[in-house]
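> Please go over the structures that come below.
Values quoted throughout were computed directly from the atomic coordinates according to the rules given, and no laboratory measurement underlies them. Since the model is a prediction, treat every value here as computed from it, not as a measurement. Cβ atoms are built from the backbone, for glycine too; each structure is taken alone.
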Structure I
């Protein structure tokens, strides 16, 4: 968001908003309640204790196994745009002084697509949670697997699912937050098997997008189809949480579900990236 702009337009209702008020309202339109997408770093700042986030896995980089046309250029462009090296930022943090292992997706980076690096970061996030006895929180925002990496991207579905199973084996709570959009391979793997699944209002949630569904001949669907409200109504979500309530909700969940886990996180225990 360009803070030099005094005004901007809501992407949903098209009303003109004061930039300062928009930022103060956590990028939620005060008129229609539309939750605009957040970059990963800002979401971390808004959700976790100030100064507590320690980024890990910073040495991971994607490769171009298929020599896919323009993949390198697109990836480098995304790096320049976001200041990150992939669609996931991972590490450790605290929420109301409770240690958590976290991964946050950024849709700005190639549509939040899950390639080998994103899958590895999710896996390490869940494995750290299991190893160090602290809850895992994953913010999802993705169009699905990264087609430029072929089967390597699809392999991440099985790998991340296995890491989530490891958390379940040792009794570590895993919380997934669906933000707009949470789709395809991400939804079909680690996102949907969390112990607690919550979502922001009106987030797009589904497997195949509207264009793909139309090509398959699916034309008659409910007005709220593939929204957080639709999947909540059909039992896929535990709760829809407005952005202003997200931090307090996650804090309550961490305190409740992680009450029997370790209460302190020693930095030396966690491997640095």
Structure II
């Protein structure tokens, strides 16, 4: 089989996805996101995703936490609405659910993923949601029954688990791997890493050239999943949201690196720079 040649994502391409906001806009115009995760010891992962979703433009963001000892509020961003995970999935009016950030693989975590897959919303699967999928072929089968888009965001190790391969095998055949995940799991996929690859729903493959080694730190993937969810909530098509978020995420890391912050770069800083860059790219108010 002849493999498609990846097309490089450009800022001009992804900027065209952005539409001007009306002067009389309100939060209801920009969608509602639920982030589901935050098991014991991993609450920060869900908050990182939620903060990124809000700062990249989502109108309303809920964070559903699995941990028994959960805070009532995110003190760094009280605009986030915090719930128990099972309650967040039952909220009305959700446009997109991102699940997996710090979720863990416990039986309650697996039940949450089962319930999320059944929802009629766009679904972003990251981290432990992917690890659970790799262990539960019944859940994989459910993805083919979904009417709304599913977006998967594995790093090479998670991709290897999804494909039942070794990580080295995934890295040696990244185009084959990203297309195989898209086919097996009936969704669009970003295979993260240097020169991240995106397989779209229509079988096209894109490569992202932004990003740098300074982004090799905890929480970067959580921020990316929140960004993807934010763009879906604001009305972008699922593949557009994926391309924009991946490109912008890396560009934010590059902007930080230019400030001599390659070593010690944090996911929180990437969120702030991504917001700044997004506002430079966005068209003016109407």
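> Out of I, II, choose the structure whose coordinates give helix-only ellipticity at 222 nm (-39500 (n - 2.57) for each DSSP H run of 4 or more, over all residues; to 500) equal to -13000 when calculated.
Label of the source structure: II.
> Ranked by FRET efficiency 1/(1 + (r/R0)^6) of positions 72 and 168 (r between Cβ atoms, R0 = 41 Å, to 0.05), which of I, II sits at the highest value?
Max of FRET efficiency 1/(1 + (r/R0)^6) of positions 72 and 168 (r between Cβ atoms, R0 = 41 Å, to 0.05): I.
> On relative contact order in percent (Cα under 8 Å, 6 or more apart), which of the structures labelled I, II is highest?
Working: I: 16; II: 23.
That would be structure II.
> Consider the structures I, II: one of them gives 2.3 for distance in nm of label points 7 Å out along Cα→Cβ at positions 80 and 136 as calculated from the coordinates. Say which.
II
> Further question on the same structure: Using distance in nm of label points 7 Å out along Cα→Cβ at positions 56 and 128 for the comparison, can you identify which of I, II gives the largest number?
II
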